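Structures follow.
Only the coordinates and a few stated rules stand behind these numbers; no lab work does. As the structure is a prediction and not an experimental result, all values here were calculated from the model. Cβ atoms are built from the backbone, for glycine too; each structure is taken alone.
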Structure I
Amino acid sequence: MGGQVEKKSRYLVVIGASAGGPKAVLTVLKDLPVTTCGILVVQHLSHGFSGKFADFLNPQCRMQVKEARSGEAVCDGTVYIAPDGCQLTLGKLEDGFIIRCIPGERSGGFCPSISVTMHSVAETVKENAMGIILTGMGGDGCDGLLAMRQAGACTIAQDKKTSDIYSMPESAYRNGGAERQMELGRINGEITRFCMNMNKKTGR
């Protein structure tokens, strides 16, 4: 089971996924070390399953996986699952970022919406972020990932070969939101590389 490193994240990763996402998310997360920056996950799920999804992932990952809660700081070594029925956004702290889970309106038919979270990351974290779109139906996250790229963030979409459903990654790549496409099995290594580069940049 993953253990939390109580250090506020100065940079972070956000992952969006829909159909086929749970096993893809597990593939990305399971071997990441506890030194990895905080990760936000927005996975389209049936009502009431966000907590169960966190409980499913946590024992299989080295990082701690939990359902996100309003008011908690984003910490290294922790994965935050967007809660059902809330839009997951971020606020800025002097030394990091704070989670805000806002119950209410659907955006593009989704609550949580990948794009809502990614737009918030683009505004709050800017170039100190990495955005990833995994397998899924439709186009949620497409414009949010583009906003992140325009803010200077690193952005990736899962490739066609390894996606159960390529619609969401394809939309994110075709509109210019994703800098590149990548096989699912290589994405965790890219997250580790991002963290190493950010540690050099931030002097951690």
Structure II
Amino acid sequence: MKTVLSTFDSSYWQARYATGRDGWDAHGITPPLRAYFDQVAVGQQPRILIPGAGRAYEAEYLHHAGFEQVFVADIAPEALQALAERLPAFPKEHLLLEDFFALSNEPPYDLIVEQTFFCALDPALRPAYAQQCARLLRPGGTLMGLLFDTDFGPVTEPPFGGSKEEYREYFAPYFEFKHFETATNSLKPRQGRELFMCLKKVTGHQQ
């Protein structure tokens, strides 16, 4: 699949980390994701991808819980380095310094975790994001995570907001909606402004 380019490139994100403009960083795993992970059977060792992972607290939590097939992808070296420094035991080959839109689907993933990556993309890339998630997942695989259900106003850089109705249009061609409602256990500053989604790739859908 052809790489999709964006003005928010590696240099842009490195600069934001370097200058402390990382207000999206919750400094730990968020309650909705933790609650979901706690009910996933570790014995099955699902192949998990966390794109645009940032400092990847979700990967750290999963690693400590015994999940061995967790992969994190980001275009900013600082983000992956932060996880490697906090968690030296995390497999180096699972740290993917790559463009999400260029990732391979061989082998496909069982679960993709969304946590403040979608809102960091140029909104023009949202249809391509939904399509790429579907391409990377096995038939019946899951896209799970949080989306901001709020309007941040006329901003020119991330984070970008949106609405439940808008998002549904992007994902409907590829996924069955198992859960797509306002999160009930968000962090306090985000309460009432996040959608928790759990979507299943339509069986037999191929890219």
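Supply the structure label, taken from I, II, corresponding to helix-only ellipticity at 222 nm (-39500 (n - 2.57) for each DSSP H run of 4 or more, over all residues; to 500) with the calculated value -9500. Can you show the working numbers first?
Working: I: -9500; II: -7000.
The correct label is I.
Calculating distance in nm of label points 7 Å out along Cα→Cβ at positions 10 and 138 for structures I, II picks out I as the one with the greatest value.
FRET efficiency 1/(1 + (r/R0)^6) of positions 34 and 178 (r between Cβ atoms, R0 = 25 Å, to 0.05) computed as 0.35: which structure among I, II? Label of the source structure: I. Calculated for structures I, II, percent of Cα pairs over 27 Å apart is largest in II. Which structure, out of I, II, was distance in nm of label points 7 Å out along Cα→Cβ at positions 42 and 170 derived from, given a value of 2.2? Comparing all candidates, it corresponds to I. Taking 36 as the value of percent of Cα pairs over 16 Å apart, for residues 98-145 alone derived from one of the structures shown (I, II), identify that structure. This figure was derived from II.
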